[in-house]
Every structure is written in C-alpha cells, then in structure tokens.
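Nothing in this text is a laboratory measurement; each read-out follows from the coordinates by a stated rule. Computed from a predicted structure; not experimentally measured. Cβ atoms are built from the backbone, for glycine too; each structure is taken alone.
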Structure 1
Amino acid sequence: MRVNVGIDVSKESLDICLLQHQTKSGRKHRRFKNTKQSHAEVIDWLHKHAKSDAESTLITMESTGVYHEAIALRLHSAGFQIFISNPGKAKKFAQSLGLTHKTDKSDAYMLATYGEARGEHVHYWKPESVKVRSIKALSRRLAALEKDRLRESNRHEACSISDSNERVTTSITRLIAIIDEEIRSIECEIDTIIASDPIMSKKHKLLQSVVGIGKVMSRELVYLFSAKHFRSAKQAAAFIGLIPRLNESGNLKGRTTLSKVGPSRIRSKLFLAAVAAGTHNPDIKAQKCRLLAAGKTKMQALGAAMRKLIHICYGVIKTETKYQPAIVLN
C-alpha cells in the first residue's frame with residue numbers, strides 16, 4: 001500500500017504532511033528548516049512514521065523555483081518516489097477540496113491528497129544529469145546578466161540624452177564592460193559543457209542546421225531537449241507556451257492568443273529567431289505569406305512561426321538528421 005506525503009516548500013521551511021488515511025488521526029504533520037543539514041532529519045522522520053519502504057512512499061511537492069530542488073534531489077537519492085506538481089493544477093485541486101484556510105499546513109495536506117488522487121497517473125520525477133544541472137544554473141546566471149546589461153545600457157542612453165555627470169557615464173561604461181566580459185565567460189563555459197557531451201554536442205549541431213536557429217537559440221534548446229523528454233512536437237510547443245488558446249463565453253467571441261505558459265526566456269529568444277526565419281527559412285516564409293494572405297495579423301503569423309520552428313527543431317532532434325526545407329524536398 002502506497003503512503004502519500006505532501007511537502008509545502010518555502011525558502012525557510014518544509015511543512016510535511018504524511019497521509020496514512022483520510023481521518024485526522026491518520027495525518028502526521030511536521031515542520032523542518034529548508035537547509036541541507038535538516039534534510040537528513042526529514043528522511044529519518046519519514047522512515048520512522050511512514051512504516052513502509054521508500055519505494056512505496058510518494059512525495060508530492062510543487063515546483064517552487066530553486067527552493068524545492070535540493071530536498072527533491074536528497075529524497076530521490078534516498079529512494080523515495082517524487083512527484084513535482086504543476087502549481088496551477090495543484091491550486092485548482094485545492095479549490096475543489098473547498099479548503100477554508102490557506103496555510104502551509106493545509107497546503108502540505110492538499111499536496112498529499114493530490115498525490116493520492118492522481119493514483120497511477122503520476123509522472124515520477126527524475127533528476128537531471130550533473131551536466132544538464134550545470135547548464136541550467138549557468139543559464140539562469142546568464143539570463144540575469146543579460147537583464148543587468150540591458151538595464152545599464154538604458155541608463156547609459158539616458159545619461160547621454162540628459163548630459164549627465166561624466167563620472168556617472170564612466171561608471172556605467174565600466175560596469176557594462178565587466179558584464180559583457182562575464183557574459184562571454186559564462187557562454188564559453190556552457191559551450192564547453194555541451195561540447196564535452198557527445199549527445200548534447202550532436203543536438204547543438206543539428207539545431208544550428210535549422211535556418212533561423214543560431215548559436216544562442218541552439219544553446220537554449222539543447223538544454224530544453226536534454227532536460228525535458230517530450231513525447232511529441234505539440235507537447236514541446238505547449239510546454240513553451242506556444243499553443244493557441246481561445247477565450248469565448250456565450251455570445252462573446254474572443255480571439256485566439258498564445259497560452260504563454262512556461263519559460264518566458266526561451267519564448268523571447270524564439271521570437272527573434274522567428275523574425276529572422278520569416279525572411280530566410282523557406283518553410284517559415286511560405287507559412288507567413290499564406291497566413292497573411294488569409295487575413296491573419298503579423299503577430300499571429302509570428303506566433304505560428306515560433307510554433308513551427310519548435311516543431312522543426314523537435315523533428316530534427318527526433319530523427320537525428322539535419323534540417324531540409326520541406327518546400328525544397330517537395
């Protein structure tokens with residue numbers, strides 16, 4: 001019999017609910033600090049109260065940025081089954097339970113119940129490889145530096161317009177140079193990790209064969225297709241937030257927009273790739289002309305181009321063959 005455990009993760013603490021049966025006497029609650037030193041105590045407590053082996057214990061937690069990663073890795077290495085829930089779906093499940101109060105304790109109970117309700121339809125979480133986790137951490141840092149670079153660039157432009165103090169302009173210029181150097185260093189380190197792995201290196205080369213996908217976009221997609229195992233191109237597009245979503249109710253007819261869920265960083269870079277592909281990629285260019293002729297707006301055509309690019313990239317990775325335009329082949 002499977003024991004269900006819910007862990008509500010925050011920056012400072014871990015609230016745990018162990019659910020043996022649905023009566024109040026069948027629930028056990030405990031709070032631990034969210035530190036690496038306390039994670040061993042969590043495992044000891046679970047072994048003591050679950051009264052079953054680790055493989056028969058399902059631990060459900062929400063994806064909470066970086067705060068859940070350390071405890072998830074530690075519990076997985078101890079043999080526990082891990083289910084990382086989508087926060088939006090977990091919230092809807094909580095609403096269906098009609099929970100009056102929202103506390104860390106009630107959230108832990110809700111997650112344990114959610115894991116139990118999913119039954120056999122649970123996708124067990126598996127940690128990424130060390131190299132993929134390294135790329136993930138470096139990509140986060142790279143994204144932060146790119147935001148800092150844009151912010152300082154805007155300040156430099158404002159200073160030049162307002163005829164600001166020369167010392168301020170010099171400080172901004174020096175900081176931009178430091179950020180640029182750090183960006184180049186991190187990009188080089190990511191490329192080194194990719195080159196050291198035969199599978200990721202092959203994906204990197206295959207993706208760059210797609211017209212419109214450059215080195216920067218290829219680097220992002222290598223991580224995406226290494227960290228996530230998509231069953232179809234449609235699933236990959238849905239993860240990035242590129243599937244159409246229709247909003248309408250009764251007589252009110254809404255328009256179709258992109259769902260825009262998932263990693264916004266990849267979407268923003270893919271937008272620029274789609275702009276280039278609309279000019280140089282034969283398949284994307286033909287699709288763009290066809291949609292514009294059908295009365296679609298330029299932004300709708302760009303959204304479709306982004307989705308088609310991901311479909312093409314998925315196909316290139318799946319078949320392990322370089323991109324060949326369908327129009328040329330036909």
Structure 2
Amino acid sequence: MSAAFLDSGSRRRFRKHLLRWYDREKRTLPWRGESDPYRILVSEIMLQQTRVVVVKERYQGFLRQFPSVSRLARASEESVLAAWSGLGYYRRARALRAAARHIHDQGAFPGAAAELAQLPGIGRYTAAAVSSIAFGEPVAVVDGNVKRVLQRLSGEELSLSLSNDAYWQWAQELLEKRRPGDFNQALMELGATLCLPGQPVCGRCPVVDFCASRGAGNVRTRNPRKKASLSYLLVQRPGAVLLQQRSASLSLMPGMWELPSLKRPETKGKIPILKLRHSITTTDYSILVFSSDGGKKRPKGAWTPLRSINRLPLTGLARKILGRLQLLS
C-alpha cells in the first residue's frame with residue numbers, strides 16, 4: 001500500500017517543513033550531531049524502553065568507561081552490567097557487548113542496515129537508525145513515535161487497516177533521501193515532543209496542514225498497573241554492606257547484586273529506615289528497607305566495601321536504595 005494520503009508534491013513540502021522545524025527546534029541531547037557509529041549505537045540501545053532523561057544522565061559516563069568498540073569488546077560482562085546499572089533491561093547491555101565483540105572481531109563497523117541487523121540485539125529499527133545517521137544510508141525508521149505520526153497523518157480510518165510492513169513502506173516513501181539521518185530523527189522528535197499519544201500539540205506542529213486527524217484521534221486504553229510490596233534488609237559493618245547475587249538461572253536480572261530480601265512476617269513490629277516507590281515494566285512496587293546489625297540471623301551474602309560498590313552490577317532498585325541512604329559515592 002502506497003502513502004497515497006500525500007501526493008508527491010505534498011511529500012516534498014512535508015519534508016521541507018519538517019526539517020526546517022527540526023533544524024530550529026530540536027532538543028539538545030548528548031548524542032545529537034554524532035557521526036561515530038559506535039556512539040550512535042550506544043545511544044540507540046540505551047533509548048530502547050528507557051526515558052530520554054535517564055539516558056542523558058548515563059550516556060556520557062558509559063562512554064567514558066567504554067569509549068570505543070574495542071574497549072567494550074574487551075570488557076568483562078560484570079563491568080558492563082555495573083556501568084549499565086539503573087538503566088534496566090540488562091539483556092540490552094549483554095547484547096551490546098556481544099555486538100561490540102563481533103564488530104571488533106570483524107575489524108570494521110558494518111555500514112549497511114542489512115548488515116547491522118545481523119548483530120546481537122540489533123533489530124530493524126536500530127539498524128536503520130544507526131546506518132542512516134552515521135553513514136547516510138537512505139533507509140527509514142519506524143518506532144512508536146513514527147507510527148503514531150503516520151497514523152495521524154493518514155487518518156484513523158485508513159491507519160486501522162495497516163500492517164506493520166505498510167508503516168515501514170510509508171516511512172520510506174516520505175524519507176528525505178538527501179538527509180536521511182536528520183529526517184528520521186525529525187520524525188521521531190515530532191512524535192516525542194508534539195504529536196503526543198493523548199494530547200497532541202497541533203497548534204505548534206510544523207506539518208499540521210498535511211494531517212488528516214488534527215487532534216487526539218484514537219487513544220488506546222491502558223491496562224491498569226499492578227501493585228506489589230517488597231521488603232529488604234540493610235546489613236552494615238564499618239565501610240561495607242552485605243549484598244546477595246541473584247542466580248544466573250533467573251530470567252530477570254540474572255547475576256545482578258541486591259540487598260537481602262525479607263518476607264513479610266519477618267518485618268512484623270519493625271520500623272523501616274526507608275520507604276520508597278519503584279516501578280518495573282507493568283508493576284508499581286512499595287519498598288520497605290529495614291536495618292540490622294546481622295547478629296546470629298545474618299542472611300547469606302558477601303561483604304562489599306562501599307568504596308568499590310559501583311564496580312558491581314547492582315540492580316536498579318539496589319542502586320536507588322543505597323543512593324537514598326547516601327551509601328554510594
């Protein structure tokens with residue numbers, strides 16, 4: 001199915017208006033303007049399922065520790081996970097390291113989306129984003145933001161019948177092939193900042209004249225988030241804290257380090273030293289942390305010096321707890 005909702009002349013004007021807006025209004029982000037494919041790849045992997053504000057905080061630090069493909073390829077998995085701690089979805093870090101090792105072994109960074117898509121953890125979107133931004137390959141990208149823009153441009157009635165491949169075809173037909181990287185980023189930027197899921201800011205949209213919807217359109221009803229409670233124990237001695245390593249056989253955060261967990265009966269009558277909230281995927285957790293000097297009932301674990309705790313791959317929650325308790329340097 002062709003992008004028939006815009007004729008060829010309208011597509012040219014659409015590209016012109018969108019890129020002019022992007023050049024003027026784009027957000028200042030640490031990875032914007034990058035041409036190094038490795039640094040672009042790191043940003044794209046980090047941005048998968050993680051908010052931009054969080055990635056902004058962690059991107060430069062990760063690159064200071066692993067400034068090149070070869071440095072990342074030679075790094076231990078534990079050090080990579082430690083640097084990734086707090087970003088979540090740790091399989092991304094493992095896949096990024098595996099991709100770096102493959103690139104390092106091959107001796108060159110793949111320049112085409114088709115080749116990039118063969119690397120561990122790199123799908124169609126990430127491959128197209130890296131190849132278009134770093135190498136100028138004229139390939140379009142489709143993520144959630146781009147899909148929403150295309151849905152609104154075409155109108156709800158037409159977009160409801162589209163397959164995923166049709167969105168990719170539409171995006172390819174709209175692409176400005178002389179500036180593919182900028183155009184792809186512009187379309188994603190539009191969806192992230194103006195063409196929002198619930199309340200699109202149509203009054204500021206640079207391409208509103210080409211849009212069939214000009215409004216919220218069809219808004220999906222989100223499933224209610226789950227609620228749960230967890231309790232943890234903080235066991236300290238001078239200069240060290242007790243941590244436990246999650247089993248390597250677990251599907252969630254295998255091999256990561258965390259505080260010992262407590263069952264609800266063990267907390268009866270005790271006053272927590274810390275209360276906080278923590279969210280993972282579809283669940284919002286209420287977290288209670290209790291203090292203990294260990295004693296005879298000290299849980300199993302490893303005493304970890306506070307001065308070196310950042311070298312461990314901590315779970316995001318463990319990092320949050322220790323940070324709140326001012327135990328992280």
Structure 3
Amino acid sequence: MSDVRNRPSEFDLIERLFAPLTSSHPGAVNLKDDCATLSIASGYEVLLSVDTLVEGIHFFREDPAGSVAQKMLRVSLSDIAASGGSSRGYLVALSLPGGVSFEWLEDFAKGLADDQIKFNVVLLGGDTTSTSGPLTLSLTAIGEVPIGKAIRRSDVDVGDDIYVTGTIGDAALGLRLVNEVGREQASQSYPELLERYILPQPRVALGPLLISIATSCIDISDGLCADLSHICEVSHVGAEIRQAAIPLSFGAESLVKNDESYWQFVLGGGDDYELLFTANKNKRKKIEKLAGQIKIPISRLGSIKSDEGVIVLNEEGGLVPVDGPGWKHF
C-alpha cells in the first residue's frame with residue numbers, strides 16, 4: 001500500500017476507477033455531477049443506512065483491498081436487509097492517507113465491482129479526500145421497502161420467539177485468535193473463523209421475506225447479547241435465551257469445548273452480521289419453511305419476557321454471566 005508515486009489526481013482517480021461502477025445507472029451521470037437521481041418503485045419508500053470503517057479498528061492493514069471494499073459494502077447492505085428492505089445502490093466516501101497506492105485502489109474498485117454483481121447494487125456517487133490519519137471508509141446504502149412495512153425494533157410482544165440465522169461468534173473468535181496467536185497461525189488453524197471477520201455474508205435474501213413475519217429485526221454487529229438488548233430497550237421488554245440453542249460452527253464449537261471462556265466472545269462479540277429477529281409463536285412453521293426455502297439455517301434461541309434485561313441460561317437452568325456487553329463505539 002506504500003508506493004503512491006503513480007496515484008492520479010482526485011478527478012482522474014474517479015474517472016478511471018469509480019465512474020465505471022456507475023455505468024448501469026444513468027442517474028449517476030458518470031459521477032460528473034454532485035447529485036445522482038434514483039427512482040423508487042410505486043408503493044415503496046426509501047431506506048438509508050450509513051457505516052464507517054477505520055483501518056486498524058474494523059479491518060486489518062494487511063487485508064486485501066478487494067475484501068476491505070466488500071466488507072464496507074456488505075455491512076451496510078446487512079442493515080437494509082434487517083429492515084426488510086432490498087438494496088438499490090450506495091454512496092461512498094474515502095479518506096485516503098498518503099500511503100494508499102493506485103494499485104491498492106484498483107483492487108478496491110474491483111472488489112466493489114464484483115459485489116455489485118453479486119448483490120445487484122450500483123455506485124451512485126461519493127467523495128474522496130486526503131487525511132493524515134488512518135484509512136477511513138464511509139458508505140451509505142440506499143434501499144427500498146413497501147410503504148409502512150419496514151421492520152422496526154418497537155413492535156415486540158412478550159412471548160415472542162427469538163431467532164438467529166447462520167452461526168454466531170465466528171468473527172469475534174477469529175479476531176480473538178489473531179490477538180492471541182497472530183494472524184498467520186489463526187489463519188492456518190481456523191481459516192473459516194478469520195474469514196467471517198474479514199468478509200461477512202449479509203442475509204440480503206432473507207430480509208424482505210421477514211416482512212409480516214418478524215416483529216423486530218437487527219443484524220448482529222455489536223454482539224448477540226448487545227444487539228438483543230437494543231431490541232429489548234426499544235420495546236421495553238426483556239429476553240431469555242438458552243446457551244445450548246446458540247448455533248455454532250465446527251471451529252467455534254471446538255474452541256468453546258476446549259475452553260469455556262471463549263463463550264464470552266460468542267455472547268459478547270460482534271461482526272457476524274447474521275440476522276437476529278423476533279416473531280410470534282404462531283409463525284414457527286412459516287419460519288421453518290422459510291429456512292428450507294432460502295437454505296439458510298435459522299435457530300430459535302428463546303423468548304421475550306416482561307422483565308427487562310437479557311439473560312442467558314445454561315442446560316441446568318443457571319445464569320450464564322456475560323462479561324462483555326458487546327462492541328462499544330466510544
């Protein structure tokens with residue numbers, strides 16, 4: 001990332017690398033204007049979500065540029081999915097330190113191009129600037145959802161079931177292993193865990209299908225217990241989940257079996273970007289059918305309670321302490 005002698009000017013950079021990412025959408029006018037236009041289908045309203053990633057905090061300096069770009073895009077697409085929406089496009093702002101080379105930016109743009117095809121989105125605009133600080137990336141995702149149908153966190157009822165998609169704790173455990181044994185060893189021993197941290201898989205296909213099924217939904221970015229607490233706080237309820245019901249990957253399961261302290265990273269770690277949602281008990285068969293339809297595991301963890309707070313129970317019914325409350329941004 002260090003050779004910047006061949007990095008072009010801002011406008012040349014935009015024309016060469018980022019304007020081609022807008023070619024499928026005339027409203028972006030090849031990034032030659034400060035504003036883009038985007039038509040929304042009749043009966044739909046706009047969803048907006050913005051995320052910022054900072055080098056050394058949200059991604060490693062040595063991560064491939066393409067995967068950094070894809071992580072930046074995917075974490076915001078995950079927010080759109082958690083609201084029941086479908087993503088349409090995005091805006092990106094890049095604050096570039098002097099050490100970012102043109103070759104790095106080429107790979108970055110290619111990562112975006114690949115994910116635009118994968119997730120059917122298009123770059124609509126953005127901004128580039130220089131910084132004396134770390135590489136900082138900000139992305140605003142734009143989606144649409146039927147009017148009045150966005151899934152919010154305030155419609156939860158006592159007795160609702162609590163569900164998660166996929167497996168939990170992989171990203172946090174991958175990051176923990178890097179801190180414990182170094183990246184090379186972590187990558188050799190548990191490559192699938194580290195991959196979950198580097199490149200999340202947003203559940204964009206499921207989000208829109210949860211409309212009229214889920215009473216709330218959030219993506220797990222701050223951590224399982226922390227994000228469940230976010231739902232509970234808005235709806236003034238509590239939650240009880242069973243530790244044994246939390247779905248674990250093979251790698252995560254082997255770690256917690258050998259050392260139970262790793263459970264704290266499953267319960268309190270973040271960056272999985274799985275969907276955590278609640279639903280009325282009468283939706284169980286629909287949800288089971290939905291999991292088979294989209295071929296994504298969906299696990300029922302517990303239920304919503306009237307007493308506020310989130311508690312985790314072990315197989316004997318005892319309380320499992322959660323030492324870390326989840327990711328804190330400040």
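Among 1, 2, 3, considering only distance in nm of label points 7 Å out along Cα→Cβ at positions 210 and 258, which has the greatest calculated value? List each step's numbers first, then the result.
Values: 1: 1.3; 2: 4.7; 3: 3.3.
Structure 2 gives the largest value of distance in nm of label points 7 Å out along Cα→Cβ at positions 210 and 258 among 1, 2, 3.
Which structure, out of 1, 2, 3, was semi-axes √(5λ) of the Cα gyration tensor in Å calculated from, if the result is 35, 26, 15? Walk me through the numbers before you get to the answer.
Numbers: 1: 40, 27, 22; 2: 43, 25, 16; 3: 35, 26, 15.
Checking each candidate, the match is 3.
Match the computed value 1, 7, 11, 13, 12, 10, 9, 9, 9, 9, 6, 3, 1, 0 of P(r) over Cα pairs in 5 Å bins from 0, in percent, for residues 114-289 alone to one of the structures 1, 2, 3, and report its label.
Details: 1: 1, 7, 11, 14, 16, 14, 12, 10, 8, 5, 2, 1, 0, 0; 2: 1, 7, 11, 13, 12, 10, 9, 9, 9, 9, 6, 3, 1, 0; 3: 1, 7, 14, 17, 17, 15, 13, 9, 5, 1, 0.
Traced to structure 2.
Out of 1, 2, 3, choose the structure whose coordinates give helix-only ellipticity at 222 nm (-39500 (n - 2.57) for each DSSP H run of 4 or more, over all residues; to 500) equal to -9500 when calculated. Intermediate values should be presented prior to the final figure.
Working: 1: -20000; 2: -12500; 3: -9500.
Among 1, 2, 3, the structure yielding -9500 for helix-only ellipticity at 222 nm (-39500 (n - 2.57) for each DSSP H run of 4 or more, over all residues; to 500) is 3.
Rank structures 1, 2, 3 by distance in nm of label points 7 Å out along Cα→Cβ at positions 178 and 226 and report only the one at the top, that is, the highest.
Details: 1: 3.0; 2: 5.2; 3: 1.6.
Once distance in nm of label points 7 Å out along Cα→Cβ at positions 178 and 226 is tallied for 1, 2, 3, the winner is 2.
Thinking of 1, 2, 3, which structure, once distance in nm of label points 7 Å out along Cα→Cβ at positions 42 and 266 is computed, gives back 2.5?
Values: 1: 2.5; 2: 3.8; 3: 5.1.
The read-out comes from structure 1.
When relative contact order in percent (Cα under 8 Å, 6 or more apart) is computed for each of 1, 2, 3, which one produces 13?
Working: 1: 13; 2: 18; 3: 22.
Traced to structure 1.
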